[in-house]
Structure P
Amino acid sequence: MADDAFERGRSTKREAHAQFGYRRSPDQDRRDAHHPVVVVGAGPVGLCAAIDLAERGVPVVLLDDADRIGEGSRGICYAKRSLEILDRLGVAERCLDKGVTWKVGKVFQRDTLIYQFDLLPDDGHKMPAFINLQQYYLEAFLCERAAELGIDMRWRNKVTGLAPRNDGARLAIDTPDGSYALHADWVVGTDGARSTLRRCLGLAFIGEAFEDRFLIADVRMTGGFPPERWFWFDPPFHAGRSALLHKQPDDVWRIDLQLGADADPVEEQRPERVVPRLRQMLGHEDFALEWVSVYTFQCRRLERFVHGRVVFVGDAAHQVSPFGARGANSGIQDAENLAWKLALVLRGEAPTSLIDSYDLERSAAADENIAHSTRSTDFIAPRSAQELRFRDAALALARHADFAKRMINSGRLSVASVYDTPLSTPDTQPWSGSARLGAPIPDAPLTDRAGKPNWLLEAVGGEACLLHVANGEERPALPGLRHLAIGEDLIDRDGHFTTRFDATPGAAYLVRPDQHLAARWRAFDADRVQAGLDRILARTAAG
């Protein structure tokens with residue numbers, strides 16, 4: 001199920017980017033079909049969750065009521081952290097090969113550039129700040145990867161009922177061959193903004209809906225615009241409103257135009273309405289309309305993401321405005337946060353209470369994203385005279401004063417969440433550098449002992465890991481924890497690791513299976529490391 005962020009969409013091409021045949025499952029002839037994990041919804045978030053679990057050795061059934069990857073680019077912007085996750089899942093290289101890499105954004109008022117930013121000014125990173133890639137390409141790459149892993153993907157399997165139990169949940173499923181039932185130890189709900197699972201449990205969102213309507217269009221053309229994010233306030237071609245331009249692969253450009261709350265969503269999608277707007281913006285007629293939609297949006301979430309053995313992820317758990325590319329990116333981080341915890345619980349290596357930390361960490365992340373998204377929306381589409389005066393004053397000041405440029409909010413772009421969580425061991429000493437407790441560790445270029453290039457995140461992988469700056473002392477092995485010695489196993493020739501981690505001889509860094517920094521010490525101590533590992537696995541109460 002693709003995330004449904006748009007009210008309606010129409011395409012000039014009604015072709016599927018990938019079609020999947022329905023296949024009858026042996027479970028349809030059983031009365032006691034049972035699986036450890038069933039993921040409902042095969043959009044990018046559901047596919048990431050299923051792939052992550054499968055790579056951790058968990059058998060997964062993936063259900064979707066459709067049989068195709070649909071038209072329309074929908075989500076297009078994928079942030080550095082999402083790309084790092086996709087790299088671990090085995091699809092980032094294909095995304096980078098196809099996608100448009102960018103890191104510079106420019107903000108205009110009318111036809112004057114008033115502000116620009118660089119999202120990744122330093123080097124020494126494997127992944128770029130952002131790529132633009134149509135969602136159907138990402139879904140196709142993820143489907144290919146899921147097939148490589150042998151994941152049981154069941155198309156045209158529509159969930160119609162959900163009955164929670166103490167030991168899992170029972171799913172009722174409709175197919176072209178009739179209905180059948182599945183029992184799952186855990187159900188992962190990634191079935192989008194109109195989640196059937198959420199409706200089955202009678203769960204409601206809390207938050208607010210925004211009335212402004214926006215036109216979104218994919219336009220095929222050969223354009224002279226660079227691969228940057230361009231945003232206009234009150235542009236001459238769309239006076240009194242805002243506009244956004246992004247480059248995508250295949251000479252397709254994403255255009256967003258603010259329409260206002262009173263716009264008719266059906267009328268505004270008609271070519272005779274859309275084409276003149278685009279002609280005025282682009283200054284020529286040499287383009288073809290690929291896909292059009294009119295959308296409104298909401299900033300809201302479930303009060304809790306975990307309901308017994310049913311866990312909600314992505315748009316099924318929370319919704320934000322598209323400004324800042326926070327929807328799909330936060331959903332991919334949801335999936336990663338849940339997958340390693342669920343795998344450990346199913347293997348009996350962590351208590352079921354570890355899943356509670358998914359709700360704690362990702363609901364906090366959702367609150368942060370909703371707050372940023374709401375502030376962006378209020379700046380782009382002010383809802384009161386006071387908000388409009390503030391916006392106009394900030395734009396006017398930004399032309400002359402650098403401090404005011406930081407007040408311009410055309411959509412604060414997605415960044416990785418930093419977890420303030422019981423799974424972390426608080427710092428007892430000051431640290432500098434870009435590594436932050438609770439955040440994903442920053443990548444760094446390294447070499448192995450033979451001089452072969454490597455990347456820190458590749459070396460760490462998806463398991464709990466201890467990074468130790470070699471100082472000549474022997475390191476005792478700890479069960480269930482990989483050790484990597486910087487200066488022995490991995491060589492920091494360019495000094496990026498040293499700078500980013502404020503590394504000193506003997507320092508130790510405990511990394512979670514999702515590559516977030518859980519603890520750090522200036523000197524290795526086996527008892528402290530073991531206590532830090534116990535915290536990660538929820539084996540001890542937070543102190």
Structure Q
Amino acid sequence: MSELTSNELIRLSAAALAAKLRAGEVTSVEVTQAHLDRIAAVDGQVNAFLHVNAEEALAVAAEVDAIRAAGGAAAEELHELAGVPIAVKDLIVTIGQPTTAGSKILEGWHSPYDATVIKKLRAAKMPILGKTNLDEFAMGSSTEHSAYGPTRNPWDLERIPGGSGGGSAAAVAAFEAPLALGTDTGGSIRQPGAVTGTVGVKPTYGAVSRYGAIAMASSLDQIGPVSRTVLDSALLQEVIGGHDPFDSTSLTDSFDNLVEAARTGNVQGMKIGIIKELHGEGYQAGVENRFNESLELLKEAGAEIVEVSCPNLKYALGAYYLIMPSEVSSNLAKFDGVRFGLRVLPKEGPMTIERVMAATRAAGFGDEVKRRIILGTYALSAGYYDAYYGSAQKVRTLIQRDFDAAFAQADVLISPTAPTTAFKLGEKLDDPLAMYLNDVATIPANMAGIPGLSLPGGLADEDGLPVGIQLLAPAREDARLYRVGAVLEALLEEKWGGPLLAQAPSLVEPVETLVETHGGSK
């Protein structure tokens with residue numbers, strides 16, 4: 001039906017696909033099949049997907065096509081994104097597909113219920129392509145801690161795609177999906193976005209229900225969109241957002257102005273604050289160069305650039321790595337080999353619950369998960385709670401106050417998303433502290449509960465790899481992010497001569513050429 005080839009279809013934005021679907025220029029089955037074909041062609045090397053949901057996805061696509069063909073009120077009531085396929089991070093429970101959280105302890109486990117965001121995707125009739133790879137239980141910055149092998153960056157198969165949501169970011173960057181869902185606890189949507197040249201958004205804490213997202217750190221976790229454009233992320237956040245009585249942290253606020261903000265972006269007269277503590281020393285030169293260019297473009301577009309200071313951000317990383325593992329220790333206690341998931345029996349000795357639990361957790365959890373459980377349990381233990389966890393929560397309050405003061409001086413804050421471009425696979429795997437430093441610019445937003453957006457800022461001079469620009473707004477002001485992000489995106493694309501992903505030759509080659517060019521294997 002469509003005059004576009006499959007190769008052309010998969011490179012369209014979600015908004016462009018939605019427009020063609022509504023106009024009858026292409027069918028959802030064609031679009032969904034094109035992406036499934038792309039997954040089959042390249043994912044053997046990228047390893048973005050842990051499970052492909054082809055049969056159900058095509059059935060939903062066919063249903064959308066039938067409704068549109070019949071016309072009438074039912075067709076008019078279809079959501080704008082109806083028929084546009086999407087991938088889902090394998091931390092979000094989904095009926096009919098396994099949910100593993102990237103861990104052996106949940107290998108093959110099927111949830112008896114859908115997460116709230118999955119219910120919303122189904123209500124919007126968006127075909128779910130499958131579940132994407134992640135660091136085990138979302139613990140990592142490189143997707144190398146998955147029990148099912150690392151995901152590779154489509155820009156260079158020998159480099160990491162970020163983490164923990166590297167699978168979702170890589171799927172979108174490799175044109176395997178136009179949209180994806182991720183979760184962001186300390187930057188797990190935004191940092192992968194930065195190193196893969198995609199857009200990643202962490203909404204205001206509570207703006208999107210967490211019900212059905214396997215908890216890592218409940219006071220920090222947030223589901224959010226992964227896409228190739230700012231508008232696409234706005235469209236997806238409006239689908240998945242809204243109050244949910246099943247989530248006690250869910251906000252009752254309305255976030256239905258996001259798409260309008262993305263479509264009518266304007267920075268004229270706005271104050272954009274450079275966070276003094278989140279650039280400069282320790283940041284790769286190419287990252288700084290692209291960041292400074294973005295500031296100049298915003299200034300030329302009519303924004304006023306001001307510098308703000310958040311002095312307590314220097315403590316954010318340390319406080320985060322006390323709060324987060326403490327909550328991990330509590331949340332992962334349920335994986336005990338008794339109620340569901342993997343069960344490993346001790347080889348000798350009495351068959352007690354404690355010994356079954358110890359054997360199961362030893363076999364089912366990876367090194368990084370064990371490391372964080374031990375650290376968190378220690379921080380919560382008698383005699384240490386006030387010194388560690390309690391003190392970290394006080395630092396969190398200071399960080400929130402710093403942001404309050406900064407937003408009194410600026411409408412939106414800006415920084416690089418990550419201090420470097422994508423590093424090589426294995427480069428930091430044995431150095432957890434070096435790995436943790438990748439989240440230095442993204443963690444503060446989670447600590448404060450404010451929204452953050454990362455968009456492609458160009459390519460670093462040293463290695464030609466993507467750089468991310470991060471925008472932060474006050475809590476509940478997600479629309480402000482989309483307003484500014486859309487302007488900056490348009491300015492940067494005008495500078496580059498088109499979307500950043502189109503600048504990467506490897507992303508338009510068949511997988512055989514990718515392997516020949518970059519070497520390496522899954």
Structure R
Amino acid sequence: MPDVRLGTGPGRWILLATVLGSSVAMLDATVVNVALPRIARDLDADMAGLQWTVNAYTLTLAGFILLGGSLGDRYGRRRIFLIGVVWFAVASVLCGAAQDVGMLVVSRALQGVGGALLTPGSLAIIQASFVSDDRPRAVGAWSGLGGVAGAVGPFAGGWLVEAAGWRWVFLLNVPLVVVVVLVAVRHVPESVDPDARGRFDVLGAALAALALAGTTYALTEAPGGGAAPAVIVSAGAAGLFGAVVFVLVERARGRGRNLPGVRSRGEVPRPMLPLEVFASRQFSAVNVVTFVVYGGMGVLFFLFVLNLQVVGGFSPIAAGTALLPVTVLMLLLSARAGALAQKIGPRLPMTVGLVVAGVGMLLVGRIGAGASYTTDVLPAVAVFGLGLSAVVAPLTATVLATADERHAGVASGINNAVARAAGLLAVAAIPPLTGLTGDAYTNPAVFSDGFRLAMTSCAALLGAGAVLSFLTVRDDALRGPAGERREPQCRRQCGIGAPQLQPEPETVPAAGRDAV
């Protein structure tokens with residue numbers, strides 16, 4: 001049984017290891033965008049290369065994050081967490097040593113695998129270590145401190161790019177990981193889920209990665225003509241094939257059997273994605289909203305810092321801190337937005353919040369040459385941040401409340417993966433469709449026109465999300481399938497790349513099961 005108290009020395013060491021470990025992955029998901037112009041210049045990369053620099057990480061993280069949590073439950077959460085952070089550090093060294101954009105993209109994909117191992121493990125360790133009375137506060141501290149790290153990250157990344165070069169954005173991970181390993185080995189207890197059994201759904205994870213990779217490649221390369229038409233068509237077909245077979249495999253495994261022709265030694269693996277969670281229409285609807293909204297947000301976070309440097313003439317450090325108000329507003333207001341949604345229902349906060357965020361995105365699209373931070377950038381990001389703060393906590397609460405309680409943890413993981421897949425596909429598709437291809441980043445006028453059109457498209461996505469929220473989300477959605485009221489333990493929602501992961505509601509040790 002867990003026996004660690006939050007205010008004790010052991011509790012502080014566990015928080016340090018888990019917060020710092022998950023923050024390393026969070027930082028690289030945000031600060032790399034600040035370095036993209038310097039990366040493009042030094043490695044002679046085109047727009048497609050910059051897209052892949054961002055998307056390679058998201059691709060493997062989204063494809064394997066559900067599997068990563070299951071590995072920790074079976075083989076030890078601390079063990080898999082440590083493997084993840086060391087893997088992440090080695091991949092970071094490879095990123096920092098990259099001699100061309102191809103090597104950088106492959107190294108970023110390896111980073112994503114490490115992130116998929118360590119991110120769910122950090123939360124599962126907290127759930128498995130702290131006594132039940134302290135667990136909500138520990139989870140809240142993990143969430144809030146992670147948000148602070150996310151806020152500091154772009155500033156630190158901009159400073160590193162200016163002072164030492166873009167390679168140090170990756171190499172800085174190494175000393176941080178050394179601290180995590182030393183603390184975790186000495187102070188973090190090991191835990192497993194005694195009920196975790198059966199074989200892993202490796203085939204499901206591979207098919208999910210194939211679906212995302214093939215589709216992403218086709219969307220990225222088709223508009224710019226960077227690859228032969230036959231290669232693009234083949235990649236798209238492979239992505240579609242992977243998606244269809246993935247659904248069939250997961251449905252069959254949810255029924256305890258394999259597809260015809262698929263052999264399995266011993267029992268059938270548990271599905272990575274139990275499709276029965278989508279039996280709830282509300283759960284399915286909220287995930288559709290998640291996909292639309294995080295797709296638009298993914299493009300904004302990819303292009304915004306680029307636009308400030310390429311068109312606005314901002315330095316890396318100024319561009320990196322430009323989005324700081326968004327994270328600060330989410331840290332300050334998301335818990336209040338969640339409480340409001342519990343009181344009046346999630347539909348109105350989500351709908352109004354998305355409309356406000358869409359207006360903010362339109363204002364962001366007006367930022368061009370000669371822009372001032374105080375009169376152009378700050379008002380735009382403040383409006384966007386206010387809208388986003390009203391959306392994310394109600395969205396997360398609705399996801400958890402509309403799934404069966406036994407699937408609460410995996411429902412959170414699905415929603416997180418949906419958001420990451422949405423950003424992945426949108427970053428692949430929207431920039432080239434708006435003219436941001438080839439060497440567009442070297443031409444401020446061309447980039448400005450494409451950026452404005454891309455932000456208009458993303459604002460339309462948020463508007464579509466607002467309409468979907470109003471039409472599909474019920475005011476009583478937070479009462480759950482059995483009429484119970486359930487709230488997420490992570491009440492401060494500060495993840496701009498995806499909704500915050502949430503733990504299982506049951507008592508540990510079973511609580512870690514399906515924690516992602």
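Only the coordinates and a few stated rules stand behind these numbers; no lab work does. Quick caveat: nothing in here was measured; it's all calculated off a predicted structure. Cβ atoms are built from the backbone, for glycine too; each structure is taken alone.
Here Cα extents along the principal axes in Å has been calculated and equals 71, 65, 45, so which of P, Q, R was it run on?
Structure P accounts for this read-out.
Please state which of the structures P, Q, R yields -24500 when helix-only ellipticity at 222 nm (-39500 (n - 2.57) for each DSSP H run of 4 or more, over all residues; to 500) is computed from it.
This figure was derived from R.
Tell me which of P, Q, R gives 3.4 when you compute distance in nm of label points 7 Å out along Cα→Cβ at positions 158 and 414.
Value 3.4 for distance in nm of label points 7 Å out along Cα→Cβ at positions 158 and 414 corresponds to Q out of P, Q, R.
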